[in-house]
Structure I
Amino acid sequence: MEIKKVGVLGCGLMGSGIAQIAAQAGYETVVREVDDEVLKKGLKRIEDFLTKGVQKGKLTEAQMTEILDRLHGTTKLSDLASCDIIIEAVVENIEVKKQVFSELDGMCPEHTIFATNTSSLTVIEMAAATKRPDRFVGLHFFNPVPIMKLVEVVRTVSTSQETFDTAFAFAKSLGKEPIACKDRSGFVVNLLLVPYLLDAIRAVENGVASVEDIDKGMQLGCGYPMGPLTLLDFVGLDTTYYIANIMFEEYREAKYAPPPLLRKMVLAGLHGRKSGKGFYDYSTDPPKVTDLGL
């Protein structure tokens, strides 16, 4: 089927990024947020990103205007009813996601494809809350969405071949590089990345090396753009803790169990860059290692 109109549920960091690239790719795009203030903040984020692109010569002012003209914000769920594909990027809570998909299921025409941007939840559990599990996929984008090239296209046991092929082609049309994944918690990237990050925290706990040397070792020894503890601060320790718990619940394997240090840091409000302090203290330039009392 041909996709002409795109709906995005949520205008936070991920949702606004997805809405932006859809509008940039030429699609009429509707992004819905539950709150007017949050919606305005998300739309402003998109405008600011595009403005920087104009300043850097990556697009013209005319192109920016065309992109913004294709983008429409709303607080009404019903405004998504005419979309050909709807991508959900709301809070990572299975009950919230099931509820919103169930409501949309009764509003949207039969051909509309539902997609979730979940990074860790099982897609079929959301699909089962609708009467269109055959037209339900995972489309997991990466942060920051306008820059990161990868999209994990997740096929459940119920997803039809036509739906999967359409979603895969749609991801390509956004200028992304899609990969095919099975519906297993964490898919490909988080399935491999989360244990690595948790092991880095365990290395700190066990006194294997300092925070700085663990980061430097993995960065220089493996050619990674940043070390695991810096990456944890970037992703958010609270986000990692939440995802790890979901994956541990799914697999019951020790490698997905959050280390005690991670739990304590989250409880202490040390969430990383967004809180100003995680494994590093970002109140100084350059950031310095946080004293964790180990």
Structure II
Amino acid sequence: MVKEDRWLRETYVDLLIEAAKEDERIVILEADLMKAAGTARFMEAYPERTINVGIAEANMISVAAGMSAMGKIPFTHTFTPFATRRACDQVTLSVAYAGLNVKLMGSDPGVTAELNGGTHMSMEDVSIMRNIPGMVIYEPVDSAQLKSIFPQILEHNGPVYIRLLRRNAEQVFSENDSFTLGKGFRIKEGKGVSIFATGIMVADAMEAAKELETMGIDAEVINIHTIKPLDEELVLESAKKTGAVVTAENHNIIGALGSAVSEYLGENYPVPVKRVGVMDHFGEVGFTDFLKEKYGLTKEAIVKAAVEVIERKR
């Protein structure tokens, strides 16, 4: 895998600016983190459609809800813990309960918060948002996938939580790949074990599949970019084919992708499942590679999990 030349946030802001040219309803709201979000370029293009509420995330969500009620399409921006933990009540009641069309961007998910440390390192943001009725949760792998899905996020009438890596993503997909919001994407066919991965863990899942192949294990790799709603049809189809499942995510194993897959299969087609993710732990200061190793977010962990579920299947 190779890193993309541009930070993923730059692609995101490009898409916002281009969309705003076509749709005057698009506005952005900031919580004094425009430098971090990279949205200063949007403000330069559309100063009258940019609102910085200051370090007041809950208020930002309430303002966005009001703007949506008046017919605008607001995009809010802050770090993942502040978009979810801090503003949970406003997201739940002012946006989702009211049925409003607000798009919420949370940046630096999981260990990618790096040197901002534990206070800014949300390992539970997906779990929080997944519990909110009507919420769509989307996490792009790279720029190509974000470009493909972004117009669908705009067209979706309702709240969408975008879990966005700010920095250079691993280039996994090409501009020729096509994606659908709410539908998983099978990267590699396989019959021995199903690996469902999201976000930065997709590249690790692909590397793990290569290593498993040297061990005589034919792994299927599926990217679940939309964690809610879960593509239940694809999950069931793959689990029936392989009879063993591994999930991999840059998040607590409680409440997010691993839980969604386990809950669905537990009720519909029980097979051995192993979740690779953060084991119910707070974050800390460190670079991404160091933190991935510390919390077991590696290809080696995926390989070990795959071998385990295959043994349980036997």
Structure III
Amino acid sequence: METISIDGHTIHKWTVGASTFLAWPEKGARLMNWHIGMADGSVRDVIHWPEDADYSNPAHVRGGNPVLFPFSARTFCDGEIGFWKAPDGVRRPMQMHGYARDGDFRIETVSDKGFLAVFEPSEACQEAYPYHYTFNVRYRFEELAFVVDYELKNEDEVPIPWSAGHHFYFTLPWHEGTSRKDYHVNVPAKKAFHQDTNGALVAVKEFPQDAYFDDPAIVDLIRSKLKHNAVIFGPRSGEEAVEILIGEHTIPSPWTTVVTWTMDDDSPFYCVEPWMGPPNSPEHGHGLHFVEPGGSEIFTVRVALT
């Protein structure tokens, strides 16, 4: 592991075999970029990071893996966006995607194979999520893969709700001369939804389990009730695919969620996002997890090249 300076910020760099990982543990525990040195001397970007990234505003950088905590995406309280109702019945603010993606973290450990960072909640986060807890983000880097753990430890006297997620920006397409229509994604889900303007989940009756990335039907599609914890995407040939393993059980909990999203038709990325539950989980209760006092819970995701 080494450190480099970019725009005056200290960025950590790991080289593990052919893989290079760049991360900013102190700011959002953000994995920024993962690229592979190929045998022919070329470089394949797996996790996208824009060259013109604004390091003064990391929450709005379209790249890397923003940490979504304590809840993913938009929350609502009685139809009003930007709020949530806690189990104690109190209505509180809640920022979209939570407060960790551009929050401050403290590096607890760092090694040649990864790091462990501890979230340091801001005043705004403490107001919105007023619990006593420790939230850890741990990355373990391998030659052609990485594992990331979210761990929430309850140091309070009441159960703590959470439903965190990942927002991986995958480079797509990654072969010269190809486009999105040349890559497909398989999400083995039984149910799919969209979120309406009031925060409710609206069922999508017909949706593709296997789809090509140029299909507009998969943009912002929320899929759950997974039949398997493996999500695989890549070229039509099946070679050089990416596999995301969600959790450590072959069949994950029922409301484990995968969202596929991109910004524009020509964006150089497509997001494939594993979440603990669908958006607005505090209101509808689906995918909302509770950590009991003195307990802890870990949400593990592995991303690998196959």
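Tabulated values for the structure
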read-out	value
Structure from which 5.3 was derived, distance in nm of label points 7 Å out along Cα→Cβ at positions 79 and 111, options I, II, III	III
Origin of the derived value -14000 (helix-only ellipticity at 222 nm (-39500 (n - 2.57) for each DSSP H run of 4 or more, over all residues; to 500); candidates I, II, III)	I
Which of I, II, III leads on distance in nm of label points 7 Å out along Cα→Cβ at positions 55 and 263, largest value	I
Given 2.5 for distance in nm of label points 7 Å out along Cα→Cβ at positions 71 and 167, calculated: source structure among I, II, III	I
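Quick note: the coordinates plus some simple rules give every number you see, no bench work behind them. What you are looking at is a predicted structure, and each value in this text was computed from that prediction instead of being measured. Cβ atoms are built from the backbone, for glycine too; each structure is taken alone.
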